[in-house]
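Q: Below you'll find the structures, each written out as structure tokens.
Only the coordinates and a few stated rules stand behind these numbers; no lab work does. All values reported here derive from a predicted model rather than from experimental measurement. Cβ atoms are built from the backbone, for glycine too; each structure is taken alone.
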Structure 1
């Protein structure tokens, strides 16, 4: 059995051999370049590169699909691959004995990115910029499994061809490996882990927008029962920005802060860099953001704030400040939630919120033209469930037991407004002749509110 090594790299051919971990490793091991297939200066997805290798190799060949940032440290590498392919139809060096619905990687079983129990994990791998990095080793280093890490996968070309298994091109980088494993297991082939000494330079890019998009497609293909949750969790893109106007009025130390819609914890990070806070609790429905938010919040709760049970609710108090940064409009019943908070906070405690302005001139213009199309973000964010103007924002807080200390308009200059405001004023006056000029209420895109128990 000939063993072919297949990889893709952004390096030029010369730089690959001189600078990449894989190129230097192949040279050191004196592996014949006749059995090495590298896509240099590659800009296509890994499935394109790997599938060409499957189609061009002899049926009797074994193929090693491997990243270019992997150091091969085992000087018996080719022999180790042959040994592995005698036991398995496909194998990696690290993997998981089991698979659960919605699993986002070989190691993690949920979007909280928490490691699976060690009893389920198998194999060994080192990480580091240079060879012989820090080793991560589990109890068993070989055995049958359901998923393997794509940093290196070896497979029998004969079995792949007989079962018509190719890498799915819709997964250009993320999830191509999990999808491949699912195909192997669905075909009834043996998938496993076999020990080979490697050091991987990269720890992956979990949680990026590209990763999230691939995850949704992967779940849609393989775990239909989990697909609806996937769409819900990613309903509004997570981000690393924060509202500076909210931070501006968080201008003192608070003992306990609860932020609803904390996303990746950007506001928590910015606040805690300047002020002291014993507990900063983040609440968000997006599990994939939690892994980032936990770096900046002292606690993160994943779930819907409107249905937190009484026992969990009590643990949020005493809390000196609640923050709703563009989140109240996403709730089914913000009135009930604010009333529930009012029953538990003290007179000196506060709520800070930022709420989009549905009276903005651009919304009125779109509505008048019939071009009221939902968008991925902004005033017409498709995940908004409630709409407020300055008047109804004040009403929201007053009717739930608060007095407003501050209402700050957020204005982003746009000279297009001058064309629309006179006409909007005429419409408003025609509806209610007591209205004289509403221009000031149509310019802010959002309002930041600070309120206390009345």
Structure 2
């Protein structure tokens, strides 16, 4: 069989592999198939051009030299994608990029030499090309030996194919040197052995790609099974968690409620002791009365700490004792009016709510004989409790206010799953509208984030 017949058979086999790969590329849409297609096309175009008799001599020489180099340039990109070198062999990635840069530079130099100069006719030009081919063969053998150590079937398929290509190229190069006169038989043509090496290479590459997809399919199936089991496990855990979630939320909310109530006592005690300290020296009888009222107030605080809600009547009785402490301290500078409809005496609200609001009014407003602070506690027709004070703000304290008292009240209402308080500020008055909870309403805790609803900052 002559070489021309062998070349026809070789190109037919290449065409079959190329068409099969194009179908795979269209089906999987993976970059690796695109690189493989380009690699196949280069060889598929190279050999007919190499054997063409009607090409100019310098063009034929350029194709002979740069065709394999261009194929190797794409081959290294294909290798990086096929073996996933970015993950498994990152130290080889820089070497591959360096080789690709060298190949690109060499192709560019040959383009200039073959078409812009006559240097391509000189013997030294062929010598340089031989040195480059030998260097590429040695480098390829080195890379094959390194990568072959990786005990992975896909890697073994790929490296075996690469070894076939290197072997075919070496045999073709050696025969070119030792057989200056080629016979008509295809086996005496050096290109035949390069082509055989390429066919074996493509065979192993195709087997490797097939195995790669088969293994990926198995992994995907196993992953989906594991995912299904995980979903079942999570559903089971969610069902179990759902059975105890409400109880857990109740316990957490109750702990938060206790913590909010515990924040009040130290603050109130600090203010009361300051007042008592000034009374002891100025008016001992009033100080003694103050201690009695303080005792009543603290008794209420201790009792109220065990309840999430308390009747409004008890809260008003407590605020009467608390107001006595304020009256003892401020005298005519403060006044309290209470006008609550008897219908709402048994309505509920979080304990110490009124104390916080009265204390808030005293804290943020001027309290003096010339400018008395008037606080009114009353109910409206819609069942809301309103705490109103005349507005005469302390400008310094307005900037330093943390709004902790109002936030504390709002937090309690949030935890009890009730509407929060509202605020209305006018030119001469400041209102806090407190929702009253009907006596028969069940306590339902809610542990969520909250925000203070207010139209004006306090």
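Q: Thinking only about distance in nm of label points 7 Å out along Cα→Cβ at positions 153 and 369, which of 1, 2 has the largest value? If you can, show how the numbers build up before the last one.
A: Details: 1: 4.7; 2: 10.1.
If we compare distance in nm of label points 7 Å out along Cα→Cβ at positions 153 and 369 over 1, 2, the biggest value is for 2.
Q: Also, quick follow-up: Match the computed value 2.0 of distance in nm of label points 7 Å out along Cα→Cβ at positions 113 and 145 to one of the structures 1, 2, and report its label. Could you put the intermediate results ahead of the total?
A: On the way: 1: 2.0; 2: 2.8.
Derived from 1, not from the others.
Q: Sticking with this structure for a sec: If Rg/Rh (Cα atoms, Kirkwood Rh) is computed to be 1.48, which of 1, 2 is the source?
A: 2
Q: Let me ask something additional. Given a value of 62, 18, 12 for semi-axes √(5λ) of the Cα gyration tensor in Å, for residues 209-360 alone, calculated from one of 1, 2, which structure does it belong to?
A: 2
Q: A further question follows. Match the computed value -9000 of helix-only ellipticity at 222 nm (-39500 (n - 2.57) for each DSSP H run of 4 or more, over all residues; to 500) to one of the structures 1, 2, and report its label.
A: The structure behind it is 1.
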